[in-house]
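Readers should treat all values here as calculations from the given coordinates under stated rules, not as data from a laboratory. Computed from a predicted structure; not experimentally measured. Cβ atoms are built from the backbone, for glycine too; each structure is taken alone.
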Structure I
Amino acid sequence: MTKTRILLLAILVAGTVLCTACSQGVLSDQPTQPKVLMQTELGNIVLELYPLQAPLSANNFLRYVDEERYKEASFYRVVRMDNQPNNDILIEVIQGGIGFVESDLRLPSIQHETTEATGLLHKAGTISMARAEVGTADSEIFICIGNQPELDFGGQRNPDGQGFAAFGQVIEGMDVVKAIQSQADEGQMLIDPIKILAVKRLK
């Protein structure tokens, strides 16, 4: 084989590899772990999301972000060790989103992604999808204060044992999360919900 043919063959192989990488999204402009800035009345929270591990949940959240569906959102529920008198399994989280009102901003619910499937556990600062029954998660999210293994698959906070769908992590602003958790509540619902002023991707 001549040097010219070897060179042409090498170029052809390289081009094939490049095209395959493009088709698989390896060269995508979108980062594999996108970051999101959440601006609240008490300060900023920066989130890192994991769409490769939890594609349904992370991309659902990103759609709310990109389509500005959280423009009327707030953190409205706080769960602390001192306000769960009717629960045997105690957790610590803050919960937010559009809320319980009917809204055109809410998208259809998504399928449940268990922590067993994704490998993403509920650690300190984990962001996850709030839900009632399996398959009812849509716009509402919560952030963990401290490690919360009872929210993982097999945990007992939800009696069905399916846990919740973790999809990201707070990388800046846990002091803001804790400040929100410390606000005055009645039956876990904040007396004055903390407004989410803006949510946007960071480039």
Structure II
Amino acid sequence: MDVMDQVKKGTTTIGLVCGGESIVLASEKRATMGSFIASKTAKKIYLVDDRIAMTTAGIVGDAQALVRIMTVELQLYKIRRDEPMTVKGISTLLSNVMNGQRYYPYIVQLLIGGIDRDGAHLYTIDPLGGNTEESEIAATGSGSPIAYGVLENKYTKDISLEKGTALAIQALYSAIKRDSASGEAIEVVTITKDKYEPLSEEKIKELRASS
């Protein structure tokens, strides 16, 4: 088996902008090595600043290295500037880091979502550093085509945070049903100007039942 087939990869992650004021990020927790389920509790959503988080799809080691790099860089920026970096600034910095490794790329696809002084923002970053702002929805990973089908059918720009969260959960479970690299429990966080909130299993079950 090729080395690249043995690394942990394959997932579904989702991001939504709700009413231009809040962000929902969601992911399942399965990590695979080819057809082998390597982990059922893989973490794929990382808080990198007070109101900004990153979802990861791809090689786990690459994703974790990028999380460490970004966390340190953002802490240094705060110390030097006495203010947090914007979501756009973070996505640009991450894009530059990945583009600088284009000949030995990080094999990941990322979502950056959060709140700054200009409101709610969501960006997708590809393995070579391509940086795209998503004004509504985004999904990454092997289950993303299935998730997009649900998201594009039901998403509206003025969707409330609660309904947006329920929609993300519904899209994630739809992907889990049809994508073998996605599965197990799911992780969901909401981000507003007031707080970063990981949802409990009970709240996820409640919102899933309501969707």
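Of note:
- For 44, 35, 17 (Cα extents along the principal axes in Å, for residues 68-155 alone, calculated) the corresponding structure among I, II: II
- Read-out distance in nm of label points 7 Å out along Cα→Cβ at positions 52 and 108, computed value 2.9, structure in I, II: I
- For 2.5 (distance in nm of label points 7 Å out along Cα→Cβ at positions 76 and 92, calculated) the corresponding structure among I, II: I
- When volume of the Cα convex hull per residue in Å³ is calculated for each of the structures I, II, the largest result comes from I.
- Among I, II, structure where helix-only ellipticity at 222 nm (-39500 (n - 2.57) for each DSSP H run of 4 or more, over all residues; to 500) as derived comes to -11500: II
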